[in-house]
Structures are given as structure tokens and as C-alpha cells.
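S.K.: Next up: some structures, all given as C-alpha cells.
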Structure P
Amino acid sequence: MKVNYYLNFDGDAADAFHFYKAIFGGEFMAFLKMNETPDANKLTEDEQNRTLHIALPIAEGVILMGSDILPSMGHQFKPGNNMYISLHPESRKEADRLYNGLSIDGAVEMELQDTFWGAYYGSFTDKYGVKWMINFDENRS
């Protein structure tokens, strides 16, 4: 299983990741804007220009990932709540096991489900306040 760090920002994810890129070097593995989503027309103009997902390898086997929050979806940015542990299991079965176990008595953000970007994904805060993402992508396992 791969483990990565996922950071949330309030409209400045792209700026932050360009800064990190200047320090760590390398190239972005992914850089998608919110206007590339199927429901982009439901977002404000500002939100359409926000970062949906960005990924930068920073060390051997370590990828720093991030995105911007969407205030129109009820997201609230607070320093301290902007980091997730992103787990990338090697099977759907393992994704289910991790999600079902870690989310017990927690607060689900997004149920584990197939997504438009092709992954089986869910996110939640566990009962201890730790934020998690489970992302199984059979094309990248």
C-alpha cells in the first residue's frame, strides 16, 4: 500500500505547489482545475479556477498531493484541518476494509464510491479527528 500526504488550501493550492516545486524540483504528476469536473457549471467563477487535484513527487516513493476547498460545498478552511493521510490500497477489498474500519464512529465526508476520475474513493475524519482518504485506482496499483 502507498501512503501520501494530502493538503487542502483556500484558493492558493497552485501557488503553494509551485513554491514546493521550486524547493523539491521535479514535475507535477497531475494538475487539474475544478472547471474540469462534470458539474463545473454549478461552481462560482472563482471556484472553477481553483485546483481540483495536484501531485508532486518530493522523495523516493513520496508524493505530496493537494487541492483547494469549495466554500459553496460547505467546506471551511482552518489551519490544522488541511491535511489528510491518503491511503492507496492494492485492491477494492482492501479499500473497503480500511474505509469500514477507520471510519467507525467518525464523520464521513464522501462515501466510498466509484468516481468520475476512475478511482474508488472515500474520505472521512476518524473518531480521533484524523482526516483520511482512501483511493483505489486499479490502473495505478
Structure Q
Amino acid sequence: MDNVGIVVEDLTGAIAFFLDLGLELEGRATAEGEWAGRCTGHGDQRVEVAMMRTPDGHSRVELSRFLAPEVIDDHRNAPVNSLGYLRVMFEVDDIDDTLARLDSHGAQLVSSEVVNYEDFYRLCYIRGPEGILIGLAQNLR
């Protein structure tokens, strides 16, 4: 896998959130013009893009802010059993520390607790900025 794409309204805020999650900003640019629209099917588009790289260097999250055409749908508050892309999960070293860091971005647990899965993982889903759904997993072994 090369990357997972997430469309946001506040690119700077989303970058700050993923930086505090432990990702690194690989680059930021604007993709525009007919060539970009041929790829996505949107014709002449203009999109601000930030590529965030995981600390191990194996995966990336592409954050996009569409300037043109306008965003036409909003799935940010869809429940966790909705069809289609829903969330991306990150393994973290310390889930409590990660939650404390992400609190300044308004991140909130989807349920009221972090759960323990058979003493193998501690798991939770959070809603980050703009309602982005993120899974967190801490390996206990």
C-alpha cells in the first residue's frame, strides 16, 4: 500500500493532528489542472495536498483540501458500521499518551473507554479534527 487519502477542510489543522499522532510531513503542494482531473474524473481541479509518512516509513496518509471543484458530500460523521472507507488504524507505543497528545486537537473516544482485547491489544476508535475516524492499537506483547 502506498497511501490512504483523507479529504479535509482545514489542511493545517489536519497536519498538526497527524504530526502529534507521530507521522512526519513528507511534503505539501498544490495539484491542479487538467492532468490531475483526468486521474480523479473531476476535470480541471485544484487541490492542496499534504503527504504524511508513518515513522517506520512504510505507509503514508495523503491529506487533500479541494479548492475546485467544491466538495459534494460529507461522510465524516458516518457511524462505524457504514459502507465504504471508514477509518485507518495506527499502532502506537502508548495509547494513553497518544490520547493525551491528541486531546489538544479535540480528539474524542467514539465509545467511553479503551478496551483490552485478550491481553493482546488495547484498542479504541477516536474522532479527530473534522470528525475523522482513527483507530488506535497498542500491542501488549
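Rule-based calculations on the coordinates, nothing more; no lab input. The structure displayed is predicted, hence computed values, not measured ones. Cβ atoms are built from the backbone, for glycine too; each structure is taken alone.
S.K.: Compare mean count of other Cβ atoms within 10 Å over residues 20-27 across structures P, Q and report the one with the greatest value.
M.R.: The structure with the largest value is Q.
S.K.: For percent of Cα pairs over 28 Å apart, which structure out of P, Q has the highest calculated value?
M.R.: Greatest value across P, Q: structure Q.
S.K.: Can you say which of P, Q returns 0.25 when FRET efficiency 1/(1 + (r/R0)^6) of positions 68 and 92 (r between Cβ atoms, R0 = 30 Å, to 0.05) is computed?
M.R.: Q
S.K.: Can you say which of P, Q returns 18.9 when mean count of other Cβ atoms within 10 Å over residues 12-19 is computed?
M.R.: Q
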